[in-house]
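Colleague: Scrolling down, you'll hit the structures one after another.
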Structure P
Amino acid sequence: MATPRKYLTTEPPALLTEPLTITLDAYALEYLNAYRQARHTYLSSPAGVEPEERGRLSEARRQAAEALAGYLAFSAKQQLGEPEEFG
């Protein structure tokens, strides 16, 4: 069994106050496309869709948004030269 990684940072990350340019590489485009498709599918689902299906679509949209946000946060951390968060 793998040893769980430990979160090392005791201070929250600095708030970004200046514009930050992040190039969307193949991975970022994949995450962005997944989010856009999941959002469209959720928002365009018919009003009479079963609650379970609506919940599944909502969860897919949430997971895609979380993956995109995580990737962007990781890219910003790297660009700013912030230290590793996990050990």
Structure Q
Amino acid sequence: MRKIVEDVSGEGLEKLLGERVTLFCLNYIYTGKLMGVNATCVLLEDASIVYETGPLNDTHWKDAQALPGPWYVQIGCVESFGCLK
């Protein structure tokens, strides 16, 4: 039997702290500066909800609406994430 066991801290969302990230979630796309991560949610500042992306290689979203104040997104709803625009 072969097993690979490796615990790497500072990967995933934690690695992107302080960066502008895009979260593709079950129903919506969120973008903002990632300011916090815990076991249940992430904290975005200067957050927006993206209704229409436009070409993904463009530098701006076609339709992104600003959200008020800091915004929290449940980790359980996040399907994928990264630095996009």
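Colleague: When you work out distance in nm of label points 7 Å out along Cα→Cβ at positions 10 and 34 for each of the structures P, Q, which one comes out largest?
Modeller: When distance in nm of label points 7 Å out along Cα→Cβ at positions 10 and 34 is computed for each of P, Q, structure P gives the biggest number.
Colleague: Can you say which of P, Q returns -19500 when helix-only ellipticity at 222 nm (-39500 (n - 2.57) for each DSSP H run of 4 or more, over all residues; to 500) is computed?
Modeller: Derived from P, not from the others.
Colleague: Identify which of structures P, Q gives the largest calculated value of mean count of other Cβ atoms within 10 Å over residues 2-9.
Modeller: Comparing P, Q by mean count of other Cβ atoms within 10 Å over residues 2-9, the maximum is at P.
Colleague: One of P, Q was used to compute distance in nm of label points 7 Å out along Cα→Cβ at positions 42 and 58, and the answer was 0.9. Which one was it?
Modeller: Attributed to the structure labelled P.
Colleague: To test your reading of the models, identify which of P, Q gives 30 for relative contact order in percent (Cα under 8 Å, 6 or more apart) when calculated.
Modeller: Values: P: 51; Q: 30.
This figure was derived from Q.
Colleague: Going by mean count of other Cβ atoms within 10 Å over residues 18-25, which of structures P, Q comes out largest?
Modeller: Q
Colleague: Another question about this same structure. Work out the source of 48, 39, 24 here, i.e. which of P, Q gives that when Cα extents along the principal axes in Å is computed. Don't jump to the answer; show the numbers that get you there.
Modeller: On the way: P: 48, 39, 24; Q: 50, 27, 22.
Matching structure: P.
A short reminder: the numbers here are calculations on the coordinates, not readings from a lab. These numbers come from a predicted model, not from an experiment. Cβ atoms are built from the backbone, for glycine too; each structure is taken alone.
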